[in-house]
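Following are the structures in question.
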Structure 1
Amino acid sequence: MMAGGQESKRAEEQESDGAGENQSTNTQSPNLPSSVVMIQCVGPAEKYCSRICCTTALKNALKLKELKPEAEVIIIYRDIRTYGFREHIYTEARRAGVRFVHYEFENKPKVEIGESATEQIKIRVWEPMLGRELELRPDILVLSTPVVPAKGASELASRLKLSSDMEGFFLEAHVKLRPVDFAADGIYMAGMAHYPKFLDETIAQAQAAASRAAITLSKETMMTSAQVAHVDPDKCVGCLTCVRICPYNVPKISNEFSGIGKIGGAAYIEPAVCHGCGSCASECPAKAIELLHYKDIQTMEKLSALFANRPQEQIIETIPVMGG
């Protein structure tokens, strides 16, 4: 079960927004201020939607309004995304007096933070609807930082040969048909290692992953495909080509076998987890790996029978010359 978790990008790690004592993130708890500005889509969130930032910001704004109704709360946003049944939180925030200022990616808010805590924060943002620049001076600046993959996720993906997206989150085998499975059989995902999600979504995915694992564990015997790769250890030179090339991380070097010339260790492929893709068989330089029912001698005999009664000139394909 793969549940690598996530991390929150901290304010001091942002490159363009600066950092100071009057600046915090959505996961931190400053003292109750008289005025607060929250900036959405900060840092890596400029490239991908973290999904939970908007809802978290709105909940924080509503909580501040509840504890201190006279407080001024302004949310500077690109897009407010409170998907599902959380849309009512956005409506409640507007009714509570939370103000919203829209900005475009080309005109991101500019923040000036003084060296001392007594100096007030200055925020300049271009409002496209008003067609002019606004200057805000809040007591507290809150950055809605995104959820990023946990440290070590990329190393784990490399070791287990798991697919991941550009941001480093793990990818499922199929978004509709196998939403909690990896391409490699027997490994399942759950939680924010997959992508940013709320607790209810995480629980639902964890239950799905547990169900998939239970299906495998409940069987006394497993039915496997007859089309699997087989290694002839007497031909294996231990070059590790099959280990590196397999997309499912199946081939291993086993000390139980001896390779060519009685060298210690030879490649071994577990039939129960082999997908029969044939990558190892086609790349093996020693021709020590063959697919069952698709052995080299069988394939060559089929080709010989296919072209046995054809003239030689019909067998050779003519490649047209471009522009000729």
Structure 2
Amino acid sequence: MATEVDAFVDDPRFNQNFELLSSLGSTIKVTYADYGYRNEAHPEEETVLLWFGPMMASRLIGILRDKAARQDKIRIIAIDRPGMGGTDAVPGESRIRICREVVIALLDKLSIQHVCLAAHSGGTVYALDTLLHHPGILSPSRPYLALGAPWLLPKHTSSTAMAMIQRLPTSVVGNTHQLMKVMRQLGGSSIASSLASSTPSRTAETGDELQIIQKMWPSIVNRMHSENTEGVSAEALLLLQKVGNGSGWDDWGDYDLLIPRLVQSLRAANRGLRLEIFYAEKDWMIGDAGSRGPAWFDGCWTTQAAEVVDHHSRVVAGADHDTVWDLQWDATRTLFESIRAVR
């Protein structure tokens, strides 16, 4: 028997799909969520946030923010990346390019001209690549990008754990989704824990709303894992640059090579960019705030993009890599306030 939670997750807004003819020459099916504030009579009153999720890039991760987004008049678009949910898988070396094509095709389908962007961890790679090739999707009045715990290659960080993972054979990394299933069966999945970071926290909600959230979230996680998750392995390979003979990061390879090109693209499109980076106080994946990894990433922006990119970074006290967007911290509130200012 369907429950109230099932009815919520089954909301058509969270389970939409479309098809596009990709540059691979084949038709690709894509699933996505489109929720939050809608005003079809006056779409100019909608501020659209294009969300690039972390490695477990399910469209369902943020749906419990639907109410808050409606209150703040923010429309959120979240897309299942290849091999996740109902989105078809694609070859690893084409993954970033196809994701970029999907984003632009979906915005065109929805008649969305301008967006603000936000990303968590591995979503950073996709968000920056999209802006590099399509800077015109930024709002001319307030172009905005927020990055939470941005993914960095282990060679740039002080993370011993990620350095060890980087050395794992490709065959092992390529079976990440199978390992994830085993961990869930054993009841100790860190993946599930990291997904929970996208839910409102105990300090963000009280009373009946908190009880509803606590009741609904496990069912949402179960729904994610009932769908295709093989894309997690493809994500892991791409983020560690274990894709074929190249980096897999399209034609740029790393952020310090992308940023000068992004500056040129922004100038050509007559766009600036306000960039806010939220570093977790404790971060086992890219290093704690202020450590080698975050310092390197900040340095890429300050030394190569200062004339075009208004770059700010801050530390989210108490947060870790997985929870940087948790509503108990101020990062999400800052994000919402910043993108509301577009209006």
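Relative contact order in percent (Cα under 8 Å, 6 or more apart) was computed and gave 21; which structure, 1, 2, did it come from? Write out the running numbers ahead of the final one.
Values: 1: 16; 2: 21.
Value 21 for relative contact order in percent (Cα under 8 Å, 6 or more apart) corresponds to 2 out of 1, 2.
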When you work out Kirkwood radius over Cα pairs in Å for each of the structures 1, 2, which one comes out largest?
1
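Starting from the value -7000: which structure in 1, 2 was helix-only ellipticity at 222 nm (-39500 (n - 2.57) for each DSSP H run of 4 or more, over all residues; to 500) calculated from?
Working: 1: -7000; 2: -11000.
Going through each structure in turn, the value belongs to 1.
Values quoted throughout were computed directly from the atomic coordinates according to the rules given, and no laboratory measurement underlies them. The shown structure was predicted, so the numbers you read here are calculated from the model rather than taken from an experiment.
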